[in-house]
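I've put the structures underneath this note.
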Structure 1
């Protein structure tokens, strides 16, 4: 029996763990063929095997999307392999926290490269294919979902440049939505609160930051990656005439 995304192709960045892996699983369950994009090929290979074991179709694409040529090649390989692209989930992200005063500028550049430039490179490469998919079916609509954060809505002390990247993602998403929505490419942002992923571990070299993150996770019943994958699936399976521009998903006990 056909499922909601049968005949479509999705590309998920940051697919080697957490939200990206869960989203790839979910879109495959809904019938999409999924391109798994990340740097850790061994994890992608394991994920592809899991998806195929349950009847899905997956393509492993090892790429560092902070390199524009690699981001473009990842999109091109997906289209060459599957023949089309209907859904792009820009999930790859990096969170390095701490004060602005005395900060390591290299960490800022790494966050901007992943959270902003990588998203831009992948989106730019994907747009011609998404516009074409929206014209010729099977659903006559295509989707971009950008994974942002509550940190794209609220600024906190110690989150400065991470806030910068996520506020930027939100602004870019809305601008692009207005540009292409009448061509039936739906563009939306999904903003999670606390999720049980590897994101916090990026700060393991900063004891004070890691302690604060650990305390939060001890005191909060955080979301699972599957909760966010459910949100992505909801956004991309709406009827053609309905577009979800923003979805904010929070743990119930996170204020």
Structure 2
């Protein structure tokens, strides 16, 4: 299935490493003009050194006003991927207000903030568009020590549905993908302990964790016209975890 984004301008947040970096590169390969956003400048510079035509922007998306100012300055986009996120994993009984606020500022409020600016320009320009939010299987199933993270991703799913409902009449589709553990460089370290990974793997019928490319491919499809009637969907990429 050929998918082309030639002539399309796409913003990818959290694009410095991991899934976001993979998404930015694959969309670039499909012909898109990419703006890669991240808090960490060095990660962005590494990306740009490999793909010089990718535009890079560093901003801490937890800062509502600064982020809004930066996104406003970037102009019109045809599509958006809200990938920037943080995971603070701790037992429910020791969750703190500070960690809750930090997690929701990045995982939920930033997606709302950035999407508002991008979607308003789509509406003003009378151009259809597509937005994909990167959620998690943790929004659908309880995971130990993930109370705040899970709550933030469940909120992101709800936001996705509301966005799909309100933006659909303007030709703007909004969907989320909800991956299981994906083997980024960070995850390979965090899930390398067989004792920790075996319990999770036992719940995945395919018997393995996901690869970055498997999330990237789903995102590319949902952004494209190949998914033109898909709106308001929360797509698990979990090897069947949620089916069991």
Structure 3
């Protein structure tokens, strides 16, 4: 089975189209798995949702999907409120109703951040204001007990492409399709930075036992995306989209 793994699109329709075109050039996939945070961002949420609705991907719910789909508008952050207002009530309902966790195939489990917490950093920890890969024992503790048949875990949320081997289980984060860096101001304040303005995803070839992973970075019209963020009064997003970094 060949699986394309995408995550954290955040309403960046240009980046999503670039990833899908790149996937097609590489021969496509038997299944596309979307690890959530689909539309939230000061970019093209409605266009992103329309594209995803026709894609037939297996999608799990991210924290922003939950907030946009389930919170009262007055309780949302400005970016989530922008996204909410750009989508239809039916799209709000679809985001809110996405599953938290899904079996992709025998031996493969997918969720956005953690198996029970959609805001958890699974692979990463905050060190001196930056996300870095944590020790295997700490990752295993956060992951908790899995079905013994699970050999591959797919997660997103941190926007950092990475993988970690935990005994017989490999944890894979494909990175972010649509937002290569971000800044968190709540304690512990930190940044997540991929360091370059590419759209990221993974192609996974799976024979039921041994995965082969291709981590892919796709160039796209990131300057246009940055200008769209600026037009919607989001200079921090524009910086991240242009550089893959945040101050």
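Each value in this text was obtained by applying a stated rule to the coordinates, not by laboratory testing. All of these numbers come straight from a predicted model, not from anything done at the bench. Cβ atoms are built from the backbone, for glycine too; each structure is taken alone.
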> Given a computed value of 16.2, 53 for Rg and Dmax of the Cα atoms in Å, for residues 83-146 alone, which structure among 1, 2, 3 does it belong to?
Replying inline: 1
> Of the structures labelled 1, 2, 3, which one yields 1.14 when Rg/Rh (Cα atoms, Kirkwood Rh), for residues 179-234 alone is computed from its coordinates?
Replying inline: 3
> For distance in nm of label points 7 Å out along Cα→Cβ at positions 3 and 195, which of the structures 1, 2, 3 scores highest?
Replying inline: 2
